[in-house]
Each structure stands twice: as C-alpha cells, then as structure tokens.
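The numbers here are math on the coordinates, done by the rules we state, and not lab data. The structure presented is a predicted model; accordingly, all values stated were derived computationally and were not measured. Cβ atoms are built from the backbone, for glycine too; each structure is taken alone.
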Structure P
Amino acid sequence: MSLFRNPPETRYVDTGRGSVGYQVFGDGTSHVVFSGSIDSNAEAMWDLPEAAEYFDRLSAFSRVLYYDSRGSGVSDPVPNAGLFTFESFSDDTRIAMDAAGFDRATIIGDVEGGPGAMMFAATYPERVESLVLTNTFARFLRSDDYPIGIPEDALANLQTWMTQNWGTADYFTGTSPSLLQDPAIRDRLARYQRISTSPGATGSAIEFYRQTDVRWMLSAIQAPTLVLVRRDAVYHRAEHGRYLAAEIPNAELVELPGGDTAPFFIGDTTPVLSAIEQFITGDRTHHVPDRTLATVMFTDIVDSTRLAAQLGDARWLDTLERHNRLTRQYIQRYHGKEINTTGDGFLATFDGPTRAVTCAAHLHAAMPDAGVEIRVGLHTGEIEVDTSGDIGGLAVHIASRVADATTEPGVVVSGTVKDLVTGSGIEFTPLGEFDLKGIPGTWNLHQLDSLP
C-alpha cells in the first residue's frame with residue numbers, strides 16, 4: 001500500500017540538545033537510515049507523490065529510518081541560531097537509531113548529508129553495515145590539492161543565488177534540470193522547501209560547507225561503500241563522487257545518466273534504487289572493527305615534579321588522588337572512555353570532538369580546586385584498538401605532541417578539532433604553526449578561549 005496514502009507516524013526522541021523527529025517504515029529485513037539535505041520535512045514529504053514512490057521502492061526491501069536533522073523540518077532548531085556540526089549529525093543519527101531499535105544499518109548519505117554520514121561510519125563502525133553516498137562530496141571548496149572543488153568567488157555567488165531563490169520554482173532548475181519543462185512539480189517542490197527550512201539557514205549551510213573537508217577521514221571508513229553519481233550533474237558534480245570512490249577503501253563507484261541530484265526523489269530514480277537494492281541485499285561479511293575515528297585527549301599536570309617535591313609524598317599522593325577522581329568524573333560526564341593513566345595525567349577518547357573540547361574546558365577550570373593546573377591536548381583521527389582495549393596509531397601520537405606543544409596550563413587542539421567543531425560556538429585563538437616531534441609536516445594549533 002502506497003506511503004502517499006498511508007504515511008508513517010512521526011515520533012520524537014530527545015537528544016539532550018533538542019528533539020529529533022523520525023519515522024520508521026517498510027517491511028524489508030535490511031535496516032536503512034536515510035540522511036539527506038537540510039530542506040527536509042518528514043511530515044510534508046508525504047504530500048509529494050514522487051517522494052512516496054521513492055520510499056515505496058526503498059521500503060520494499062528494507063526497514064527505513066528517516067529523520068530530520070536538528071535545524072530542519074519537524075526537528076528542533078539548533079541552539080545559538082546555528083546549523084549542525086558533524087558531531088550533532090552523528091548524535092542525531094545514533095540517538096534516532098537507538099530509538100528505532102536499529103543496532104546496525106546501511107547509512108545513506110545524500111548530497112549535503114554525505115559528509116556527516118562518512119563521519120558516522122568512521123566513528124561508529126560497529127553500527128554501520130554499509131554506506132551509500134549519493135551525489136555528495138568530501139570537500140566543497142576548491143584548493144591547490146583539490147582542484148575539482150568550486151572556486152571561492154563562485155561559491156559566494158552560489159550562496160547569494162540560493163538565498164534569493166530559496167522556496168521558488170526557479171531554484172530547482174540547477175539541481176533538477178529535468179524539471180525545466182514541468183512547472184507544476186517545481187511549484188510543489190518550492191512549497192515543500194519553504195516549510196522545510198529558511199533562506200537564512202540555507203546561507204548558514206553554505207557557510208558551513210565552505211569549511212567542510214573530510215578527506216582526511218576517508219581511509220578510516222571500514223564499511224563496504226557504494227558511491228552513486230549523475231554524469232551530467234552541474235551542482236553535485238560527478239568528480240566529487242569519483243574522488244570518494246578512489247579514496248574510501250572497498251568503495252564501488254556507479255555512474256548513472258542524467259543530471260538530477262536534488263531533491264533525491266526527482267527524475268528517473270529507478271537506476272538509483274536498483275543499484276542500492278543490489279548493493280544492500282547482496283552477501284555481507286560481518287567484521288569486527290579494529291579501527292575507528294575518535295577524538296584523543298591527553299592531560300598532564302603542569303610542573304608535577306616540582307609540585308611533588310614541594311608537597312612531600314603524603315600530600316602529593318592526596319593531591320594526585322583528587323586529580324584522578326575529578327578527571328574520571330568529567331570523562332564519564334561527557335561520555336568519554338578512559339584508556340589509561342600516565343602517572344600525572346590521563347589518556348582518554350571521545351566519540352565527538354565537541355564533547356571532548358567541553359570536557360577538557362571544564363576539567364581545566366576545575367583543577368585548581370584539586371590544587372593543580374593542567375594542560376590538555378586534543379586531536380581527532382583514526383585510532384587502532386587492540387583486544388585489550390588499548391589504542392595506537394598516528395592520531396594518538398599527534399594528540400600527545402599537541403599536549404606537549406606548550407608548557408602553560410590550558411587546552412590546545414589541532415586544526416582538525418577546531419574545524420570539526422565549526423558551528424558549535426566554541427572560540428579559539430590561533431597559536432601558529434608547530435613542528436610536532438616525530439610527526440611529518442607542520443601543524444596549526446589553537447588555544448581554547450571559551451565555550452558557548
């Protein structure tokens with residue numbers, strides 16, 4: 001029976017920073033999580049027969065979880081008038097999956113939903129059966145080492161054009177060229193877009209994606225990956241998908257005819273859904289992940305040797321115990337994982353950079369009550385996890401060197417962490433470029449200034 005006539009019920013789950021509206025539908029045995037662009041509205045979508053037909057086909061072979069990310073559709077706005085961060089995307093996906101009872105699923109990341117889907121797959125490999133990326137990108141902006149991106153001046157013009165044409169029938173002439181001769185559908189889509197999100201949020205989205213660059217995490221994606229592109233796409237160009245397929249291990253590229261990319265349900269979607277069905281319903285070898293994406297935190301007591309000598313053994317042990325107890329409380333509060341202690345410091349990991357930075361900030365502020373000052377170093381990257389739970393890999397060494405970059409109390413992060421929390425309201429001061437001992441290249445480091 002068509003979802004157009006019998007749309008699914010919308011439910012809500014509280015993320016702790018706003019509620020996410022989600023729906024579950026379909027009778028298939030495979031679990032699928034669909035994440036798309038910001039112009040989404042889980043309620044209004046079912047008024048569009050094209051969208052219902054798309055999900056009729058997808059739900060014929062899968063059980064589908066569809067949700068609106070915070071900041072769009074039926075979900076709550078993002079605090080501080082922002083849009084979403086990669087971490088909020090991961091949180092929304094994980095919490096919606098928990099609410100729907102999805103332990104593992106295929107994640108479909110469509111257009112602007114793609115970079116967040118890639119981060120989720122790298123961060124939570126145990127929850128991702130496979131990954132499907134449609135008409136998406138790892139980086140949007142052109143650079144010397146990414147010549148296929150859009151030039152800065154062209155992106156500025158695109159942002160102006162999108163804001164001015166948001167919610168109008170003209171908007172879809174760029175992303176869905178097949179609709180040029182179909183004004184009736186374009187009018188329906190314009191109305192749908194207007195009740196999904198605002199022109200201002202769209203401008204913020206373009207600004208956010210101006211800074212998006214997830215190329216460095218592609219090698220950490222372990223799940224089998226299908227990359228779908230439209231050969232004639234003008235906005236979500238095929239070159240971006242070809243790059244993803246070349247850089248993600250075990251990725252398969254399928255190039256389809258046509259230029260329609262957004263909304264995902266417009267145009268001839270039969271080849272898209274056929275490719276997804278074949279990919280999802282094929283045999284899959286279940287694997288136990290030994291690599292994952294994480295934010296690594298090193299802490300260290302400033303001048304610990306001098307302080308120990310000054311206090312004497314008994315008082316120093318008491319001070320160290322207060323320090324250890326306080327550190328463990330904050331790591332647990334922000335859902336981190338203690339890996340081990342380093343005598344006068346800790347090594348811990350977090351599944352989100354914003355949580356890691358927030359934990360580090362509060363931990364640093366609380367330590368004078370324990371009689372010490374600390375310095376904290378943070379870096380996000382791929383880590384290796386052995387059977388004992390210990391971790392290794394270049395990201396661990398980088399985080400250690402970041403912590404050692406200054407002898408002063410405070411929280412220092414790599415440029416990777418700083419970029420990943422863009423949009424969160426966290427403020428940093430640039431410290432400049434550093435040579436980190438034993439680490440190739442130079443690294444931009446930043447000192448934490450304030451939390452929102």
Structure Q
Amino acid sequence: MDVEILSRIQFALTVSFHYIYPPLSIGLGLIMVLMEGLYLWTKNLEYHRLAKFWTKIFALTFGIGVATGIIMEFEFGTNWATYSKYVGDIFGSALAAEGIFAFALESGFLGILLFGWNRVKPVVHFIATLGVWLGSMFSAVWIVVANSWQQTPAGYHIVGEGMEARAEITDFWAMVFNPSSVDRLSHVWIGAFLAGAFLVLSVHAYYLLKGRHIEVSKKAFKIALSVALVASLAQLFTGHHSADGVAENQPAKLAAMEGHFDSLSVADMYIMGWVDKESQEVTGIKVPKGLTFLLHQDFETPVKGLNAFPVDERPTAINAIFQFYHIMVAIGMMLIALSLYGAFLWWRGKLFDKRWLLMVFAFSVILPQIANQVGWFAAEMGRQPWVVYGLLRTSDALSKAVTADQVLFSLILFTVVYAFLFTLFIYLLNKKIKHGPEEGELIDQRPRQKEIANAFPTLNP
C-alpha cells in the first residue's frame with residue numbers, strides 16, 4: 001500500500017479509537033448533572049450515591065479521551081504537513097478556541113468534581129459538575145466546527161499559489177457558522193447523549209438482572225431512559241436536517257450514501273441493499289421514489305446522481321459509504337423503538353417486569369457506539385477525494401518526507417498500544433461496574449466530622 005492509504009488508515013484508527021470516549025464523557029456528564037440536580041431538589045441520598053458512582057466512570061473515560069486526542073494533533077504534522085500548512089489558520093484558530101473556551105472550563109472544574117465530595121457544599125459541587133459537562137460540550141463545538149469547515153468551507157480566502165497556497169480567515173463567525181456546522185454539531189451532541197444514556201441503561205439493567213443495587217438502579221434507569229427517549233427522537237429530526245444539508249452542499253456524498261447514479265431520474269430510498277459500482281445498480285429493499293420525496297416533498301423531481309460529477313471527483317468506496325450510512329440509520333431506528341417501548345412500559349408501571357427487555361438494554365450499550373463510528377465513516381469517506389471539499393485533494397495533503405515504511409511501522413505500534421489501552425479500559429470499567437455504587441457513598445461525612453469535633457474539643461485545633 002502507498003503512503004496515502006496507510007496514512008488514512010492510521011488516522012482513521014486514531015480518530016475511531018479516540019471517538020469512543022468523548023461521546024461517553026458528554027453523555028455521562030449530562031446524566032451526572034441530572035443526578036446531582038435531583039439530589040439537590042429531593043434531598044434523596046440515593047441520587048448522591050449514583051452521582052458519585054458515575055463520576056468514577058466519567059473520570060476513566062475522560063482520562064483516556066484526553067490522552068488519545070493529543071495523538072491526532074501530532075499526526076497533522078507528521079503525516080499531513082501540507083494539509084496543516086494549508087488550513088493552519090482555520091484549524092489552529094478552532095483548536096485555540098477549544099483550549100480557551102472549553103478545555104480550560106472543563107479542567108478548571110474537574111478537580112472539584114473528582115475530589116470535592118464532602119469538601120465543598122453540594123451546590124458548589126453541582127456547579128463544578130455542570131462546568132465540566134459544559135466544557136465537554138464546548139469542546140465538541142470547536143472540533144466539529146473545524147471538521148465542518150473541511151466539509152463546507154466558508155469565511156476564508158486563499159493566499160499564495162501552488163504549493164505555497166493556504167487558506168486564511170476573512171470572517172471568523174462565517175467560518176464558525178459554515179453551512180454544515182450547526183446541523184452536524186446537533187447530530188454529534190445527541191449521538192453523545194445516546195452513548196452516555198445507553199451505558200447507564202446497560203449497567204443498571206445488569207444490576208437489576210443480578211438483583212443488586214435495586215432501588216438506586218431503578219432511579220438511574222428512569223433518568224437514563226428519559227434522556228434516551230428525548231435524544232433518540234431528536235436524532236431523527238437532526239439526521240433528516242443534516243441529510244438535507246448534505247444534499248445541498250455535498251450532493252456527491254448523498255448520492256454515494258444512497259447509491260444513486262442517474263441524475264435524470266427520481267431517487268429511491270433503500271432500507272438495505274448492496275451497490276455494484278460497475279453496473280451502477282443497487283440490489284435491496286427500497287421505498288420507490290422515497291429519497292425524492294424526503295428531499296423535495298414530491299415524487300417527480302430528479303435527484304443529482306454520481307454520474308453528474310467527473311469520475312475523479314466522486315467518492316470511490318461507494319458501497320462502503322452506502323453500508324455505513326444505512327447501518328447508522330438502522331441503529332437510530334432501533335434506539336427509537338427500544339426507548340419508546342421502555343417508556344410505554346414505564347407508563348404502564350411494568351418497566352422492570354420483563355427480564356428479556358432488561359437483557360436487551362444490558363447489551364444495547366454497543367449500539368450508539370457503532371452508530372457514532374459508522375456515521376463518521378460515511379461522512380469522511382463521502383467527502384473523498386477531497387480533504388477540504390472542492391479545495392484540497394487528500395492526495396495533495398500528505399507530508400512529502402514520510403515514507404510508506406515509516407507509516408506502516410508507526411501504524412503497527414499504534415495498533416498494539418491502542419489494543420492495550422482498550423483492554424485496560426474494559427478491565428477497569430468492568431471492575432468498577434462489578435464493584436457498584438458503594439453503600440458508604442450514601443453518607444455525607446461532614447456532619448459526622450462536626451459531631452467528632454464537638455465531642456472532643458481538645459482534638460480540634
């Protein structure tokens with residue numbers, strides 16, 4: 001394989017592994033805010049116990065997420081030096097904004113979140129939890145803005161020519177609010193809420209099946225199910241709106257997602273299928289003229305197909321893009337169905353009566369993760385052959401001094417290290433889950449410390 005393919009594989013590995021953790025941090029952050037908020041509102045110490053337990057798991061995901069995210073920034077300089085030079089003004093400003101407005105907020109409150117239990121007032125700790133969660137949300141803002149600019153560039157001009165050309169910002173807010181950033185950010189946020197919610201649902205379904213921590217698990221399950229229900233339904237609308245944006249701004253990507261080739265015909269919407277790029281045919285289950293209706297609200301308007309673009313400006317892995325996109329959609333519909341059914345049983349007072357449903361929830365933790373990953377695969381592979389859409393080709397963005405052997409060697413090392421980190425993460429996560437929320441975490445130690453101080457005043461300095 002050549003340098004380009006190896007470099008793309010290496011970056012895909014790096015990003016995919018990293019992207020396991022930020023969605024969990026964002027989603028768990030929301031759950032923790034709700035748990036602490038309910039504790040302050042109801043004074044029920046079981047919510048306090050839940051918040052402390054999930055803070056430990058949040059710390060694990062946050063730590064690995066930060067460590068793996070740093071690697072990507074180095075890869076911009078090692079494997080993608082031309083890209084870094086071309087978009088440095090754009091990408092650099094977004095990363096700087098992340099550090100100033102997001103990571104500083106997140107890390108500033110993190111110490112209080114992790115070590116402030118029984119050391120600060122509950123309201124202060126709640127504010128710290130809220131600050132960490134908002135910091136993780138803002139971090140996603142700037143990363144998605146930078147990536148969205150690659151998809152739909154705006155607010156820039158090109159300085160220099162040939163190999164010296166680079167993009168400079170002319171309008172910062174036009175760059176931030178480029179045509180795809182808001183749609184993609186809402187889609188990413190809600191995907192993160194689903195990842196966090198279904199992790200909580202999975203863990204507490206496991207406890208209920210095992211007959212452990214029953215009362216706190218019922219409370220946690222209802223909180224997470226509420227988040228999952230709202231988020232899964234909202235994802236349906238953000239996904240549709242995002243697809244409309246892709247149809248307008250990146251029609252070649254949408255055509256690849258749906259396997260649509262003929263620009264003079266209406267477009268079917270496939271539930272599942274297989275794309276034969278050579279014959280330009282899709283075999284599968286479809287809704288006739290479904291895509292045309294979703295895009296244009298009629299059954300007659302043609303949809304722009306892949307044949308409308310030069311061959312060297314079309315995505316190459318069309319069947320892979322088609323499959324990734326449809327896996328994401330299928331999982332999204334499954335999450336909606338599962339959340340709605342759980343909410344219906346909750347309304348009927350029978351939420352915890354069906355063991356088979358609890359088993360489904362216990363294994364459902366993997367579904368949002370798969371959907372998040374394949375959604376990004378479809379988005380990034382659908383942008384090809386451009387690394388900056390319409391401006392810079394992926395083949396031109398590579399570092400000129402890096403050889404295929406060097407990339408292959410580092411790819412093997414990355415794979416080994418990431419396999420070790422993932423094994424360690426699963427081991428520690430499993431250990432914390434098996435241990436469960438500690439009974440001692442129900443008690444705030446400060447009143448007890450006051451009793452001791454009053455009883456033994458000579459020991460009180």
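Looking across P, Q, the calculation of relative contact order in percent (Cα under 8 Å, 6 or more apart) that yields 20 traces back to Q. When distance in nm of label points 7 Å out along Cα→Cβ at positions 315 and 339 is calculated for each of structures P, Q, structure P gives the greatest result. For which of the structures P, Q does the calculation of helix-only ellipticity at 222 nm (-39500 (n - 2.57) for each DSSP H run of 4 or more, over all residues; to 500) return -11000? Derived from P, not from the others. The greatest value of distance in nm of label points 7 Å out along Cα→Cβ at positions 147 and 211 among structures P, Q is that of Q. If Rg/Rh (Cα atoms, Kirkwood Rh), for residues 11-58 alone comes out at 1.20 when worked out from the coordinates, which of P, Q was used? The structure behind it is Q. Once percent of Cα pairs over 43 Å apart is evaluated on every structure in P, Q, the highest one turns out to be Q.
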